Structure I
Amino acid sequence: MNAPSSRDTRPPTHTPMTQFPTWNDELVIGGMTLGRLAARVGRTPFYAYDRSLLDARVAQLRAALPRGIKLHYAMKANPMPAVVAHMARRVEGIDVASAGELKIALDVGADPDEISFAGPGKTDAELRQAVAAGIMVNIESFREVAVLAAAAHELGVPARVSVRVNPDFELKSSGMKMGGGPKQFGVDAEQVPLLLAEIAKVSNPETGLAFEGFHLFAGSQNLKAEAIVEAQRKCFDLALKLAEHAPAPVKFLNLGGGFGIPYFPGEQPLDLAPIGENLATIQAEAASKLPKAEIVLELGRYLVGEAGLYVCRILDRKVSRGHTYLVADGGLHHHLSNSGNFGQVIRKNYPVAIGNRMTPPEGVEPASVVGPLCTPLDIVADKMPLGHAQVGDLVVVFQSGAYGASASPQGFLGHPEVVEVLV
C-alpha cells in the first residue's frame, strides 16, 4: 500500500497582513480605528497611509543595509505631497519623473542636491527647469546633451548630469523589466562610451555639463533576493567598465531598486539579508575602484506600498444565480492595479478584508466585491471569503500605498475623485 502523498495540494494563500493592528475586531490605522478614521475623512472611498509604517520600513532597511548606502524615494510610487514631505525627511534623496513631481519635491523642502530626474521623454522646458533648480538629470538620449548644454550656458550654471544606462541584461523574475534588450529607458550600454565622449565636449564645472555618475535600473517588483543580488553585482561591474570612459570621477552610482512586496497568493516577503551582504561587498570594492562614489538605492513601492490601505464602503448586497456580489462605492477608477488592469496578464486578488469585521465567521461563502462602474472590469475582490459583509461595511484593500490614486483613471464615468490622508 502506497504511503499518502506529503505534497500540499491546498491553494496558495496571501501572506498575512499583520502591519495594521486590530481593536475590537476592527483595523487600526495611525492609532485610529477604521470606522473613526472614515468619520474623520468624511466620505468614502479614501486612501490612508500610516506614518509609523513608513518610518518602520525605512528603519528596517537601515538595519539590513550597510552604513553609507543612500536611500532615494522614487516619488512616482506615491506623489501625495504629504507623503513626499514625510519621506524627504527620512531618506537622503528624491527621484522625480516630471516637472510636476519636481515642483512637489522642491515645495516640500527636498534638498536639490539630492534630487534626480529620470524619464525617457523629458521636454526641453523640463530640462531647463532641472538645470535652473540645480538638480541632477539622468541623461537618457544623445538629444538631451545638447539641450542641457544650451540651458547651462544660457542660465550661467552647470547642468548636473548622470547617465542612465540600459544594461545588456535583465533583472530576472521582475514584475516589470526596465532594462535589457531594446528599451525606451536610458542609453544602451554599448553606446554609453560615445555618449560620455559627447558629454566631455561640453563639460564645464561652471556653465556646461558636470558629469557625476551612472544610473542603472534593471527592473521592479522583485521578490527574489538572489535575482536582485545578481543584478546589483552586474550593474556595479558594468559601471566600473563605463567609468573608464567618463569625463570625471564617478561620484554618484544609482544601482536602482526593484524590491518587491507580496501582493498575490503564494508570494512571500523579500529577504533583505543577502542583499545587504552583497551591497557590503560592493561597497568595499567601490572604496578602492570608485573612491569618490556614493552608492544609492532608488526605491518607491518598497518604501510606501505596505503602509497604505484603500477603503471603500458597501452600497448594496445582491445575489445573482447563487453568487453574492457586494457592490461598493469604489473600484478601478481609484485603484486600477487592484482591479487587474495595470499590466497583469491574469487577474489575481490583492489581500482584501472587511475592515470592521476582521474575524469572519466559519463557513462563509465566497463573495465578489465590485465597484459602481458600468464595466465588468470593475472588480475589487473576486470570489473571496467575504460573504459576512453587509451594506455599510468598510472594504479594505491592503498593499495599496503605491501606484494607487495617481495611477488610476479617476475621471472615468464622472465619479468623485478619491481622498488621500496621511495618518
Structure II
Amino acid sequence: MSTEPRSLRAVPAVWLVLFAAAAVFALTMGTRQSMGLFLGNLNTHTGVGIASVSLAFAIGQLCWGLTQPFAGAVADRHGALPVLLTGCLMVALGIVITPWMGSTLGLVFAIGLLSAGGAGMAGPSVLMAATTRLVPAERRGLATGVVNAGGSFGQFLMAPLAGLLIGTLGWIGAMQTLGLLVLLALPAAFVLRGGRGVALPASSGPPPVVLPAREALRRAWALPSYRLLAAGFFVCGFHVAFLATHLPGVVAQCGLSTTVASWALAVLGLFNILGSLAMGWAIGRWRMKTLLSLVYAVRGVAVLVFLAAPKTEFVLLAFAAVMGVTFLSTVPPTAGLVARFFGPGNMAMLFGVVMLTHQIGGFLGAWLGGQVFAATGSYDSVWYLDVALAFGAALLHLPIDEKPVLRAAPAA
C-alpha cells in the first residue's frame, strides 16, 4: 500500500495539468479571437454601424479583463473548478445568442458582457495560477509557455474552421457552432479543480504565503515594478485587441478576400505557439524584463516595416507570422514576474489585476480602430499610435527590479 499522502496522490500528472489548461484556453481564446471574422456580417445584419459593433467588441475586451481579478480571487479561495465551469458555459451561451441580437445594446450584452466575461473567468489568470499550484516550481516557466501556446493553437485551429463554416453553414450557423464547441472544455476543468489547499510535490518547496486579497493588492500596487509591469501590459492589450478585431478589416482594405483574413488570423495563432513555447524556454535563461522589452521593440519595428511594404497576400501573411511570434509571448514573462514578486499564493488575483490593465488597453485598441476607420476610412493613425506605444513599453520594462518581494512560508 502506498504511504504517499492523499493530498499528494490527488495532484494529477504534470502533462495532464498542462494539457487540460491549454485545452481550456485553446477553446475559449480561439473562439473569441475568431469573432473578428463576423464583424462585417454583424454590421450588415444589425445595421447599427461598424463603430457600434466595434464598441461591443471593445467592451468585451474590457470585460474580459475586469472579470479576471475577481475570478482569480474566487479561484484562490475555492479552487479553479467552479470558476472554469461557469466561464465556459457563459462563453458558449453568449456566442450562441449573438446572431439574435439586433441592437447595439444586445450586441454589448452578448459579446461584451456574457461571452467575454465568461472567457475572462476561464482565462489566463485562473489557468496559469492553477498550473502554478499543480506543477513543481522548476517547471513553472515552461508551464506558462505551454498554457499560453494552447490559446494560440486554438486561434490557429478556430480561425480557418470559422472561415470554412461560414462558407458551408452561413455566418449564423458558423458562429453558433463555434459557441457550442467551447463546451468541449468542460471535462478539462475537472483536472484543474485543485484549490488553495492542494499539496504540491516536494520539489516545489515550502507552501506559498496566501494573504487576504485586500492586503495582497495593497502590497502589489505599492511596488513600482508591479506598476511598470501593468503599464507595459496595457500596451500589449491595445496591440492584441486591435489586431484580433480589425485585422480582417485591414485585409479587406488591402483588397484581399475573407479567406486571406481567416488564414492571417490562423498564421497569427500558429506563430504565437512558437513564440509562447520559445518564451517559456527563454525565461529560465534570461531576465524576464529584458525579454519583454525586446518583444515590444520587435512589434514596433514590424509595424513600421508593414506600413512601408506593398500590401500583397505574401506581405500580409509574413506580417501575421512576425506579429504571431510576439502576439502573446508577453504573457509567460509577465505571469512569471508576478509569481516571482509575490509567489503563487495570490497569483490568480494579482495576475488578474495586471490582465485588467491589459484589457483596458484592449478596449481602446478595439474601439479606436472602429472609430478611426469610420471617420477616415483608414487604420493608419491607429498603426502609428501602436508603434509609439510599443517603443514606450520597451523602455518601461527596463527599470523593473526582478527581486522577490514576498517570501514563501517556512516549511512545516
I, II: which one has percent of Cα pairs over 36 Å apart, as calculated, at 32? I
For the read-out helix-only ellipticity at 222 nm (-39500 (n - 2.57) for each DSSP H run of 4 or more, over all residues; to 500), a value of -25000 was computed from one structure; give its label from I, II. II
Among the shown structures I, II, from which was the value 28 of relative contact order in percent (Cα under 8 Å, 6 or more apart) calculated? II
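Every read-out reported here was derived from the displayed coordinates using simple, explicitly stated rules and does not represent laboratory data. Being a predicted model, the structure only gives us computed values, none of them experimental.
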